[in-house]
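Chemist: Following this line, the structures themselves.
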Structure I
Amino acid sequence: MPGALPVTVYPPSPTGGRRVRVNGEILGLAYDTADVAEFLRRAGLDVDPVEVTVSPLIEWRGVGPEYWGPEPGGGSG
């Protein structure tokens with residue numbers, strides 16, 4: 001695909017979230033597919049959050065788009 005940028009979503013960090021790299025530049029820490037879609041939009045790629053999970057443009061490292069790390073909250077009561 002002409003003009004397509006390499007996109008990598010790295011494994012979840014120990015505290016949750018996954019780094020997103022586009023064209024060699026880390027754009028931020030995503031906590032769900034909507035965040036990934038927003039980073040891609042900012043990089044000039046219009047990808048729907050639903051398409052993020054199946055897009056051939058995205059390399060998911062470690063695990064797929066279903067896992068983002070530790071669950072939020074989980075504090076003691």
Structure II
Amino acid sequence: MKIEILGTGCAKCNTLAEHAETAAKNLGRDYELIKITDMNRFIAYGVMITPAMVVNGEVLVSGKVPSCEEIEKLLQNQYFL
């Protein structure tokens with residue numbers, strides 16, 4: 001699974017990256033986590049508010065930092081596993 005964290009590198013962006021990584025590990029899945037800071041990439045995904053989390057090309061979170069448990073639920077409810 002490919003997880004992309006879109007943001008400027010702020011504290012919220014870093015926290016979202018940590019939560020996403022913890023959630024993926026808790027689910028026992030192989031993943032690749034990439035931090036994206038290029039605003040043109042944000043626009044390409046249609047993201048106007050960061051931080052955002054994109055999994056396998058689909059925006060799942062924008063403008064907030066969900067907990068690890070919330071991210072696990074998002075991943076479990078999707079076809080990413």
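Laboratory data are not the source of any read-out in this text; all were calculated from the coordinates shown. Keep in mind that what you see is a predicted model, and the values were worked out from it rather than measured. Cβ atoms are built from the backbone, for glycine too; each structure is taken alone.
Chemist: Please state which of the structures I, II yields 40 when relative contact order in percent (Cα under 8 Å, 6 or more apart) is computed from it.
Modeler: Numbers: I: 35; II: 40.
The correct label is II.
Chemist: Computing helix-only ellipticity at 222 nm (-39500 (n - 2.57) for each DSSP H run of 4 or more, over all residues; to 500) gives -12000 for which of I, II?
Modeler: Details: I: -4500; II: -12000.
The correct label is II.
Chemist: Separate question: Among the shown structures I, II, from which was the value 1.4 of distance in nm of label points 7 Å out along Cα→Cβ at positions 5 and 21 calculated? Walk me through the numbers before you get to the answer.
Modeler: On the way: I: 1.4; II: 0.7.
Only one of I, II returns 1.4 for distance in nm of label points 7 Å out along Cα→Cβ at positions 5 and 21, namely I.
Chemist: Next question, about the same structure. Thinking only about distance in nm of label points 7 Å out along Cα→Cβ at positions 29 and 53, which of I, II has the largest value? Don't jump to the answer; show the numbers that get you there.
Modeler: Values: I: 2.4; II: 1.0.
Sorting by distance in nm of label points 7 Å out along Cα→Cβ at positions 29 and 53 in descending order puts I first.
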